[in-house]
Structure P
Amino acid sequence: MANQYYDPKDLRKFGKITEWSEELGTKFFDYYSKVFEDGALTAREKSLIALAVAHTEQCPYCIDAYTKDGLQKGITKEEMMEAVHTGAAIKSGATLVHGVMMMNKVNKLDG
C-alpha cells in the first residue's frame with residue numbers, strides 16, 4: 001500500500017498540539033469545546049455544519065471526525081450528503097461571483 005500524505009492516525013494526535021504551545025493550544029481547545037456545546041443551535045446541527053465546512057475546506061481529518069461524530073449524533077447519510085451539497089453550492093457560488101471582478105477588470109482594460 002502506498003504511503004499517504006494524510007495519516008488517519010494523526011487525527012488522534014490532535015490534542016498534542018498543546019505540547020509546543022500549551023497556553024494557545026489550551027485556549028483553542030477551550031474555545032473549540034464551547035463552540036460545539038448546545039446553544040442557539042444544537043450540537044447535532046453544529047456537527048452537520050462542521051461536516052459541510054470540512055468538505056469545503058477539504059480537510060480529511062475533519063471529514064473523518066465529523067462523519068463519525070454525525071453518525072453518533074443520529075445524523076443520517078442523506079442529511080450528510082445534503083449538507084455536503086449545500087457546502088459545495090456555496091463554495092462554487094463564491095468562486096463564480098468572483099468572476100464579476102474579472103469582468104470588471106476586462107471592461108476597465110477594454111474601456
Structure Q
Amino acid sequence: MSASKTIFQKIADREISTTFVYEDDLCFVIRDISPQAPTHLLVVPKAPVPRLTESTEADTALLGHLLFTAGRIAREHGLDGGFRIVINNGKQAGETVPHLHLHLLAGREFGWPPG
C-alpha cells in the first residue's frame with residue numbers, strides 16, 4: 001500500500017525524513033527541493049487530498065487553514081515585500097505530485113500574468 005503514497009504522504013507519515021519549517025495537526029511546511037524563488041516553501045495538508053478540484057465541502061476548514069498557515073509563515077519570515085501563493089491543479093498547470101499543496105514564493109519580483 002505504501003507504494004501508492006505520494007512523497008508528501010510519506011513525509012506526513014514519517015516514512016521520509018525532512019526538516020519542517022512548521023508543523024501542526026493539520027499541515028506541515030517544508031522547503032521546496034527545486035526552489036523557483038529565494039523563498040519557496042510548500043504548505044502541505046497531512047490529509048491526502050489529491051488536488052483542489054477533488055476537495056469536498058468537508059475540506060473547507062482545512063483549505064482555510066492552509067491559507068492561514070501560509071500567511072502566518074509569511075509574517076514569521078518577514079516577507080513584507082510581498083509573496084505569491086500558487087496551487088497547481090492538473091498536469092497542464094504543472095502539477096507533479098497529486099497531493100494538494102500551496103507554493104509560497106517570495107524574495108524576487110514576479111511578473112503578471114504568471115506562467
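Read the figures in this text as sums done on the coordinates, not as results from a lab. Since this is a predicted model, take the numbers as computed values, not measurements. Cβ atoms are built from the backbone, for glycine too; each structure is taken alone.
A value of 12.0 was computed for mean count of other Cβ atoms within 10 Å over residues 23-30; which of P, Q is the source structure? Attributed to the structure labelled P.
So Cα extents along the principal axes in Å, for residues 31-86 alone, computed for just one structure, reads 33, 23, 16; which one of P, Q is that?
Numbers: P: 25, 20, 19; Q: 33, 23, 16.
Source structure for this number: Q.
Of structures P, Q, which gives 12, 30, 30, 17, 9, 2 when P(r) over Cα pairs in 10 Å bins from 0, in percent is computed from the coordinates? Provide the component values of the computation, followed by the final result.
Details: P: 12, 30, 30, 17, 9, 2; Q: 13, 47, 34, 6, 0.
Structure of origin is P.
Comparing distance in nm of label points 7 Å out along Cα→Cβ at positions 7 and 39 across structures P, Q, the highest figure is found for P.
Here distance in nm of label points 7 Å out along Cα→Cβ at positions 15 and 95 was derived from just one of the structures P, Q, and that gives 2.0; the source is Q. So relative contact order in percent (Cα under 8 Å, 6 or more apart), computed for just one structure, reads 21; which one of P, Q is that? Computed on structure P.
So distance in nm of label points 7 Å out along Cα→Cβ at positions 79 and 103, computed for just one structure, reads 1.2; which one of P, Q is that? Present the calculation step by step, with values, prior to reporting the outcome.
On the way: P: 3.8; Q: 1.2.
Label of the originating structure: Q.
Given a value of -22000 for helix-only ellipticity at 222 nm (-39500 (n - 2.57) for each DSSP H run of 4 or more, over all residues; to 500), point me to the structure among P, Q it was derived from. Label of the source structure: P.
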